[in-house]
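In the part that follows, the structures are each spelled out as structure tokens.
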Structure 1
Amino acid sequence: MINAESLEWRNTQALLEAQIDAAKEALTHQRDALLAAELRGGIAALRGVIEFVMNPVLTIKDPPNPYQT
């Protein structure tokens, strides 16, 4: 025979399991979003490097010296 305490424990356990599953799902979506953002950032950085290397007009200049008179 199932008593009220046992039934309450089972309900609590089922609720906790559902919350754990929801948290896992949310973390999976967050991880996927972070990976996508990192990938987009990496692609943008790579495009910048390629543009810099392929554009021979670009020159690197020294910053002005504030102590020079």
Structure 2
Amino acid sequence: MHERDRELLARMASVNRAMGDITLRLLHVQTRDDEYEQHLRQLGKRLTELGKDLVERADEIGHVIEIDP
């Protein structure tokens, strides 16, 4: 396993922990749109960034090269 893989897995664990905390905050601030929006955005950004990096790493491992037609 490469160092990058370890870092990705550590980030995944961190996002997983944060997801529980953010979900609880979302449940408590449902009626306050500004806070609700902030927590949703925070979670969405973390998941999106991690997902992008995981897919990039998988592509590197599989040596996938996509060529636009």
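Since every read-out is calculated from the coordinates, none of them should be taken as a lab result. None of these values were measured; they are calculated from a predicted model. Cβ atoms are built from the backbone, for glycine too; each structure is taken alone.
Out of 1, 2, choose the structure whose coordinates give FRET efficiency 1/(1 + (r/R0)^6) of positions 19 and 43 (r between Cβ atoms, R0 = 25 Å, to 0.05) equal to 0.10 when calculated. Walk me through the intermediate numbers first.
Details: 1: 0.10; 2: 1.00.
It traces back to 1.
Taking FRET efficiency 1/(1 + (r/R0)^6) of positions 11 and 35 (r between Cβ atoms, R0 = 35 Å, to 0.05) for each of 1, 2, which is largest? Before the final figure, lay out the partial values.
Working: 1: 0.45; 2: 0.90.
By FRET efficiency 1/(1 + (r/R0)^6) of positions 11 and 35 (r between Cβ atoms, R0 = 35 Å, to 0.05), the leading structure of 1, 2 is 2.
If you rank structures 1, 2 by Cα Rg over 2.2 N^0.38 Å, which sits at the top with the largest value? Mind dumping the intermediate values first?
Values: 1: 2.60; 2: 1.46.
When Cα Rg over 2.2 N^0.38 Å is computed for each of 1, 2, structure 1 gives the biggest number.
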